[in-house]
Structure formats: C-alpha cells, structure tokens
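*Asks:* Input: structures, listed below.
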Structure 1
Amino acid sequence: MARLSRNEEIILLSIWKLDDNAYGVTIRKSFMEMTRQILHYGSLYNTLELLTRKGFVTCRESRPESRKGGRRKKLYYLTPTGRKALKEAQSVYRSVWGTVSDLEFKRK
C-alpha cells in the first residue's frame, strides 16, 4: 500500500469523521482543530486532488442549498481503498507507539 503523508492522513481522517458533511470548509476546520495548524485552501484542494487521483477519495456535488441562490457543495467521500489506507496508517501508529510508554522529557 502506498504511504500517506501526514497531511493526507489527517485529511482522510477528517473526511471519515465528517461523513456526509465533508466539503472544503468543514475538512479544513477539522484539520485545523486536530493539528492546531493553519491549512491554506490551496494546499487542501491540491491534497484532495492528489487523493482523488490515487483513488482514496471520490467527490460528488450536493443538492443546492435550500435558500434562494443556494450553491452546491463538492462533498468528499472515502473510497474502499481510502478506508484501507487509513486503517493501515492507524495500524502502523499503534504498532510503533504501542511499545512506547508515556514520553517524559526531563531537563538536564
């Protein structure tokens, strides 16, 4: 399985957590809440495009919002391959960190 970058992992996790509400604004918000880092829209959409090309994500347009002039949103969903990649990433982290006790750094 192809390795994911940290941002790719977190974006896939955001899409999974958001379920049927995963579009640019909500994915970005979820990413920034989890990482406490800024994610620019350009970087987000580049990564979403890359994840789509890799077959991890698919997107569909939503119905227009119910208000007058309501716009459609581009909703993102994990593909079975995307779910597998995310599960594999989780497994790697559990394997690596499972043998490490809580980190405690002492001052010298």
Structure 2
Amino acid sequence: MVAALREVSAHLGSPVENLSDNERATDPRWIAFRSIGYFEDNAERMKYPEYRAQNLPIGSGVVESACKHVVATRCKRAGMRWDQEGAEDILALRCWDLSGRWDEIWKNQAA
C-alpha cells in the first residue's frame, strides 16, 4: 500500500506548503502525503491476516456493541445523571458482573 501511495505521490508532486487546512483536506498531493504517513505509523496495528488467523476481530463492531451493551444500557437510560466518578464506579462493577467475575470483587474487598 505504501509503495503504491509513494508512486501516486511522486506522480502528483510534492505538497504545496502554503495551502490552508481546508485546501489540504481536498488536495490530492496532501491526501497522498498524509496517507503514506498514516499507513507507515499504523503498520503495527494493521496486520489483518495475522489477526484473522488468531480469530481476533478487526472491525469496530465488537467494541461498539460492547459499549452499547455495557455502557448505554446502564448509564444512558431516561432520567439518569452521572458524574464521572459515579459512572466509572458503576461501569467497573458492571464489567465485573458481565465478565462472570462478580465474586472476585468481594474476595478482594475482604482482603
């Protein structure tokens, strides 16, 4: 991917430095330049064949679903108001419960 982007970037030419952020967002030279940096910087996180071989999820759907199930169903019901500390506390308890480790909390508390 990076090699292909480098070819495209070389064909387009160097990014023009004096463009505004808005202009850079649509300028093909800047898009290619930033994309090269993105793929180089994130290569360690994009080993998709390796992750698939380990049966690991590679999309955000699992995380988004977990957030909805764990957080939204407990903290975003009608009329609920939480400060940060209270929300963190209740969500920690909810995670212990949903992971089947509820009894471990009380063992640790007794110690």
Structure 3
Amino acid sequence: MSRFSITSHKGFHLTFNNSWQVSVQFGPGNYCEQRNADHYSPESNDIWRSSNAEIAVWSTRNGKMVTLEYDVVRGYTTADEVAKVIHKVSTAKSTLTSKQMTKRLSTIWK
C-alpha cells in the first residue's frame, strides 16, 4: 500500500506499492543546509525550507537500508537528485535486493 508519512515536522517518507520507502529530511540535526539551525522547532513555522536534504531508502519487506554512495544516509542531496531517487525507487521491482537497489541508484551521483 502506498502512503505518505510526516516525520517530526521536518521531513517525510514515501512508501510505494513495490515495498520500497524513501525518507527525505531537511531540518535541524539532519545532513542538510538546516543542520545547525539555531532553533529546533520546525513545527512552529508555517514553512520549513532547505536547499538540500538528507535521504535514505529501505525495503519495507525486511527493513534493510540501501547504501547511497558511501552510507545508508546521503546528506546534502539536491531537489533534482531527490526527484531522481524517488523515480528510481518508485519504479523498481519489489523483488530487488538492497544491493541491487544500491546499484540502481548509484548512477544518480556519477
């Protein structure tokens, strides 16, 4: 079942019918422009902005995280790169392993 989830008022998760999930986080404490923001209260703001975001990808079947370039979390990812990740993850076969998903996504940062 596909769905949206909000995470701590500073990001979101997208879950796709193929059992893959993408996390996009862009608030204080995340690897993004807002990492060292003075205030840790994005829920008090109507709009929370950042020029980049921290992302992660995993399978909802087994919870196994995908390696994105060098780690399971990739920081300072641009909006264009996030869109490419979302497209590649949402159109992937549910039978892919985490290692295969890593290879599928690796072309984004070449």
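Read-outs: derived from the displayed coordinates by stated rules, not from any lab. This structure is a prediction, so every number in the text was calculated from the model and none was measured. Cβ atoms are built from the backbone, for glycine too; each structure is taken alone.
*Asks:* Can you tell which of 1, 2, 3 yields 28 when relative contact order in percent (Cα under 8 Å, 6 or more apart) is derived from it?
*Replies:* The value was obtained from structure 1.
*Asks:* In terms of mean count of other Cβ atoms within 10 Å over residues 53-60, which of structures 1, 2, 3 is highest?
*Replies:* Across 1, 2, 3, mean count of other Cβ atoms within 10 Å over residues 53-60 peaks for 3.
*Asks:* I have 18.0 for mean count of other Cβ atoms within 10 Å over residues 21-28, calculated from one of the structures 1, 2, 3. Which structure is it?
*Replies:* 1
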